[in-house]
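So, here's a batch of structures to check.
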Structure I
Amino acid sequence: MKQVVGLFLVLVGLLCTGCGHEETPAVNLFFTSDIEGVFWSRPEPRYGNEVTGGLSVLKAFLDKQTLPFILLEGGNWFSQTPEGNLSQGGYFNTAAATLPYAGRLFTEKDLVYGWPSLSHMMKDSPAPFILSNVQTAQGQQPAGSRPWLFQEAGGVKVGIFGLVSTHAAHGKQRVNGLKVTDEIAAARQTVQLLRDKGAQVVVLMSALGSPEDETALTDAVLAEEVSGIDVILSSNLGREQAETDRVGKTLIVYPGSKLDGVGRVSLFMNKDGSLASARFEDVVLYRRDWGEDAAVAEQVAQVRRTARGQMGRVAGKLDQGLSGRLDAESDLGDFVADCLRKWARSDAAVVYSDSLRADLPAGNITQYDLYKLYPYADNVTYLTIKGSALRQALEEGLSLPGNFAQISGLQVRYNPALPAGKRILSLQVNGNAFSPTATYRVAVTDHALSGGAGHDGFIDSLEFKNTQVEVRTVLRLCLAGNKPVPAPQGSRWKEIKK
């Protein structure tokens, strides 16, 4: 029975000379990460198209275990599929309730919908998030998380902590309220704390490194800098194959992505209670070998049926395709801003280019097209704002590289060569003269209001009201009807060169 493939690595660490060790592991650590929204069993080309993986097979596998174990989840659990994204990752909370996860972590990719969305999921998670270097903006431990976890299994006291890369929040949109502190300092402090509390084995769940920045701290560098970590369970890599490394006495393992297998680290103990060795195995979740849990399989199938039904539904039609731009006005940006303004019945609307993540095709527009266009859970918000503050907010937007303000109800003449804050030459509101002392009603997103677009210009509004209606809902209403929606009229920003 092919249960284990290709990888078998023995780390001899903390060896107790002459005291001997057990031949059977005292406890197993099981670890999943980078599931990426692939929750179901499927024919896997890497394994001769054998049906492998998924939560239902994992559940059946765990039910067959005879040795004590600790199950951990490393994050990036929804990023690559509509099934994972439809609930902004929240579905995995339901799945986790059927599996005996002891602790979880999040990665940079789990912040795609922003910190408010992720923090809500953390509160509802049946298993705590283990976050040793993550705080709220007020310096508090986030709700639904712990700075470390102490587990006893098989008579072994295992101390577990979790680190998120500082790059997860650095320069990213939608992470207001999140603070990620220095990884090395947090590791040193937490390892010492766990040892002082009697941990025989110290395990790090790690989301270090960054797919976009090679200068980000890696697991190997951390292991060189911080002593006392026995095993690092790595995530955030997004690679299909399982991988291992060793730095000194620290075993570093990565279980691979998309849940076609599960990582197993077997802990062998000396008779005096110290760690003798840790052995890693990449266990392939063959359905023919392990079977599957029928209840979990049906739950996942229902999620997939719902996703297909929702994503394939036609929302409306467009006369022609609409394309976006990050650095200038676009017909796609004009369309989205027009939808917000008309729905809100406001004088103007402003939406930022960075939130528009895909173009729209000509013809039928499906729910999936809208999801790809605007994958965030932002709500439309009404503002009442003085003309002077509105102008300043637009001025600030001209200083944001790659996040141009898309507008509706406004006509702006500007010179990008002038100094920041003095680039707007003239401004009209629906063809009428602009007044800095007048008040205007403007539709924006709650994300922009909170400063998530890269500035906080709209915070100077006189009053605001969050409608609690998502942007995608407004776009769907904008497209509703049998007649194709024409392309919007452009030229709202007119560049003047002097």
Structure II
Amino acid sequence: MDAEIDVDVIVIGAGPTGLMLAGELRLGGASVVVAEALERPTGQSRGLGFTARALESFDQRGLVPRFEGLETSPMGHFGGVVFDYTVLEDAHFGARGIPQSATEAVLEEWAGELGADIRRGLVFRSLTQDDDGVTVTLTGADGAGHRLRGRYLVGADGGHSAVRRAGGFNFPGTSATRGMYLADVVGCAVKPRPLGERLPGGMVMAAPLSEGVDRIIVCEDGTPPAGRSENPEFAEVAAAWQRLTGEDISGGGADWVSSFTDATRQVTAYRRGRVLLAGDAAHIHLPAGGQGLSTGVQDAVNLGWKLAATVRGHAPEGLLDTYHEERHAVGERLLSNTRAQGTVFLGGPESQPFRDLFAELIGYDEVKRHLAGSVSHLDVRYGAGSGAAGPWLTEHRLTGRRLPPRVLETPAGPVRTPGLLHSGQGVLLDLAGDAALRGTAAGWKDRVDTVTGIPREADAFGGAAALLVRPDGYVAWAGADTAGLATAMRRWFGAPGSPDLT
């Protein structure tokens, strides 16, 4: 075995969740090693975009310019029923045409620039945790054994997570009832069916990816998932396509072929001692609306600053526990809406009444707002009122919600609010030029930046004199009194003054 390596956090998995988490941890000052089984990225991409909230997460870290050709679409769907997501303020369906491989490349470059140690060709084997840390054993591509020891371990290793199994996490839910094929086919001249098409016997989807390459999905009614490999042959996909559409694509080929199911599961706890889970390791579901990648990225953004504060010694008591409290509830809603979409979108003739009803209901703006908020994740609100995470101290309409993207006029010139979060620090927005509030925040200047400015738009922030924003972009407090601000500062950022870093 190699000599022991000490690091603050070990992350297993270099997908979007693991790489985003690595960058977040580095912004927070924690050292991190990412161990990935693949020696190199495959270049394959199940996901072809991400939701509006994930795009906001990338924006607040200054990553959006790195995504070449990024476009957003106002039109989205729920269960295959199309509608305009801009019925919500600042909303859209999400970023389209960005392969997951491109997202991973952007995040790997960013995390590496910040100092994350990304090691490929290491397969996770086991873990042992004690009061001081977690010891992980891995196997390299040459069969050699490796050992890493960190203060915490995060499993971001996907739906078949080995960390989840080794950590003893309970993973209840519903087993798969149907299997589906996904393939990027070449030389097949497939008729476009961009949002899926119901045919006698099932559903098919087809959309062009590039010149001569089309993404197809095939779901046959009553097709059991049992016995299907994760990497089926192209001939199996072509045969299923012909059974449903009558089109013969067997003369073409495929860049890659995969399969997936509608299995739906979520761990009962996102943390067990010093082992935590994020992304698909914590929750699996039917792919619908690009929510899987996006939820994993948001898991990482929620966890990163909290875990970094914990290992650096200035986290208030219970901060790390809020990761489960906040993100488990989001995961539950995710599983609920994807199961509902699967029933509507993929069900056989018995689901036609549901499809007809959804098409009727989506004619109402209130229904559109509700469904758009759910799929885009723009309706996420943490800790409203009191509860397991404790009171958020104020009931302002922005408390617990994402800081909206607005322009502030500051002494240094106009700035967009997402740009204030590039450093991964907390932010106090002084919107009233209140020296007393700025003085109160000075005790946390090593963790919270103070910005004075006036919003261009009237009532951009609900009339608040000041907003305290967490590093993940969510508003922790809104008000005008120094006592309330000091309490909120302690609640989320610990004791004032520069702590002794360990």
Structure III
Amino acid sequence: MLLEMKNIVKYFGPVQALKGVSLSVNKGEIHGLLGENGAGKSTLMNILAGTFLPTGGDIFFNGNKIENLNTKKTQNLGIRFIHQELNLVNDLSVYENLFLGEELIDKFGFLNKKEMIKKSKEVLERMSLDIDPRTEVRKLETSRKQLIEIAKALLFDAKLIIMDEPTTALTNKEIEHLFILMKKLKEHGVSMIYISHKMPELFSVCDKYTVLRDGTFIECGEFKNINEKKATELLVGKSLENEVTEEQSVFDEVLLEVKNISLLNKFKDVSFDLRKGEVIAITGLHGDGRDYLAESLYGVHKIESGEVFLKNKKLDYKNIEGTINSGISMVQRNRKERSIIKDMSILDNFSISRFVSKNKSFLINDKVQVERFDFRKKEMGIKLGNSSNTITSLSGGNQQKVIIGRCLELDTDVIILDNPTQGIDVGAKFEIYKIINALAKNGKGIIIFSSEYPEINKVADRCLVMYRGEINKELLREEFNELTIMHFATGANMEEKYE
């Protein structure tokens, strides 16, 4: 046994976040920690990482009772926490981030940059990452930044690594590399606590599981003794088999017409239309240009050729505010970098778009602000203590719900959702799907950018599959099939061979 957390209790003021939770992890074990957003997973792990002190309970590591944990003590014990939200400093280089707070000093008391660069290069090569350690972090893609977080844990020979949704921003190939690396670490006796909402990942890489619900321990066991259906039922406390989405009635009226739009080296000659009450999914593989297409439709990037019409009126895309006023809103991917305002309250994060774009008065009506938030909170199942707390006090999934609610407050004809259920648990996903269906039923046009087939199958009326910046295939609902979508996403249907 490497880790034992016994009957951990945690209060935040009058709110009890953990109610006698226990967790045990063996040496050389990958342990899945399961639970919906707000179940207490992050609180429990933050106690183990030394960020919070427990209100009650005991922690044993390597057979020794550990008291008064702090972040420095946990690092000295060999415990490393890879957070879901990136904690890198964009203005520093890769090697400076890897050694931040634990810099190497030479015999003269100066920073030993040469040795830090050397060790950084070694750990990056170990992860099959072709990254120069001297590169500024701001120049890296989000997926590479996530891998740098993982490299930092490996750099200091951790005994226990906590991974909170580590694959959220990774490509399928990068996920495969990560799992291979995890299994190698396991062979060398390193233990891992793996937090994820993606069931296939959990069943693929984890040995054992512990399930939390509403701050309470529910069950622990071995993954080989349960299936995905059973795991989902443990998470939400009920079966979701009957939680099916309704078939929508798509209207004849065309809301959005996209005609041969292109952006240099990103996507080209993209054309489609979106009807009233319709949900279109746009999917493909990493690097297919979907992210730039989503942002271009919103006005972030200037389209180089082609035209976009909303309700037969050509959009000029002068600025984002103009796009919103024309009738298009968007939920961006990667909420930490693109959506949340960390220093503002939950309520203000929710309300800011509505009051910037829709409010005609110079004064903010606090009563209306609270009423609108309470409505969305109930509708979307947002779990929180107090809406005046900063948004970073929420779990990642609840942050995402606030951002989606903020978008819905704009009440636009067309809504673009770029990876909208990123970091959201299975129960919350169904809540979001119901909201999407309700919006479509009320005549909204929805474009959802997603790589998750179950999500596409749940909500979409049509699916556009992209390959190398082009729409390779349009599939109707009755043609949806995971293998079919992958066939066109990989370009396997094309006779032409790209070099």
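Laboratory data are not the source of any read-out in this text; all were calculated from the coordinates shown. Keep in mind the model is a prediction, meaning the values are calculated, not measured. Cβ atoms are built from the backbone, for glycine too; each structure is taken alone.
Below, the figures for the structure above:
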item: Computed 2.6 for distance in nm of label points 7 Å out along Cα→Cβ at positions 49 and 377 - originating structure among I, II, III; result: III
item: Structure responsible for 9.5, with mean projected area of the Cα convex hull in nm², for residues 313-408 alone calculated and labels I, II, III on offer; result: II
item: Structure with the greatest value (metric distance in nm of label points 7 Å out along Cα→Cβ at positions 41 and 193, set I, II, III); result: I
item: Structure with the greatest value (metric distance in nm of label points 7 Å out along Cα→Cβ at positions 81 and 369, set I, II, III); result: III
item: Distance in nm of label points 7 Å out along Cα→Cβ at positions 169 and 329 derived as 2.0 - corresponding label from I, II, III; result: II
